[in-house]
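> So, here come the structures, one by one.
All of the numbers you see were taken from the coordinates with simple rules; none came from a lab. If you're wondering where the values come from, they're calculated on a predicted model, not measured in any experiment. Cβ atoms are built from the backbone, for glycine too; each structure is taken alone.
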Structure P
Amino acid sequence: MQLEKFYVYVLQSLKDFSFYIGQCDDLDRRMSKHFDGFSKYSASKRPLRLVYFEIFTSRGEAIKREKAIKNLKSRKYIESLITSWRNSWHL
């Protein structure tokens, strides 16, 4: 039995370096929509890059985490998440 996965992700615009925080249940499909401009945010912010993501076992957890990151309204916090995440891949 395959467990469901839900994602919280951060995209960064390479045009103006702004961040977009979202959640989904299929990261590949969602990224395709963003990268192809089928999202209000991505249409005017392309090119984009995926700079961070977390995996959850329920949509409720993912939504809660997405809201927590957004409610901080802190670029510094988002940048620290990205830096920590990147460093963890190099262990």
Structure Q
Amino acid sequence: MPNIASSKKRVRTIAKRTAINHARKSRIRNFTRQVEEALASGNKTAAQAALKAAEPEIMRGVSKGVTHKNTASRKVSRLTKRVAKLAK
């Protein structure tokens, strides 16, 4: 444990940020899981609606610094491709 006041504050700040980032990552995973479940059930409209909700959430993770831009783009692209394949 740190002894310096500023170091103690950094420990508290990092703990708060870690909790917030963990919640954001969890939220992204939940939205992604909803798309996956809709795809697994074969429900086209549910999959499209879930993807429409998941895409901004994934990209919000990028703007907040939780995920990398290319990683998020890759996830959205793959999900979009799978939903489009289901729609055919």
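> Here distance in nm of label points 7 Å out along Cα→Cβ at positions 55 and 79 has been calculated and equals 1.0, so which of P, Q was it run on?
Answer for the origin of the read-out: Q.
> A further question on this structure: Check the numbers for distance in nm of label points 7 Å out along Cα→Cβ at positions 7 and 23 across P, Q and tell me which is largest.
Once distance in nm of label points 7 Å out along Cα→Cβ at positions 7 and 23 is worked out for each structure, Q has the highest.
> Matching task: -30500 is the computed value of helix-only ellipticity at 222 nm (-39500 (n - 2.57) for each DSSP H run of 4 or more, over all residues; to 500). Pick the structure from P, Q.
Corresponding structure: Q.
> Between structures P, Q, where is distance in nm of label points 7 Å out along Cα→Cβ at positions 47 and 63 highest?
For this comparison of distance in nm of label points 7 Å out along Cα→Cβ at positions 47 and 63, the top structure is P.
> For the read-out percent of Cα pairs over 21 Å apart, a value of 33 was computed from one structure; give its label from P, Q.
Of the structures listed, the value fits P.
> Same structure, new question: Quick one: relative contact order in percent (Cα under 8 Å, 6 or more apart) came out at 27 when computed from one of P, Q, so which one is it?
It traces back to Q.
> A further question on this structure: If you work out mean count of other Cβ atoms within 10 Å over residues 15-22 for P, Q, which one comes out largest?
Ranking P, Q on mean count of other Cβ atoms within 10 Å over residues 15-22, first place is P.
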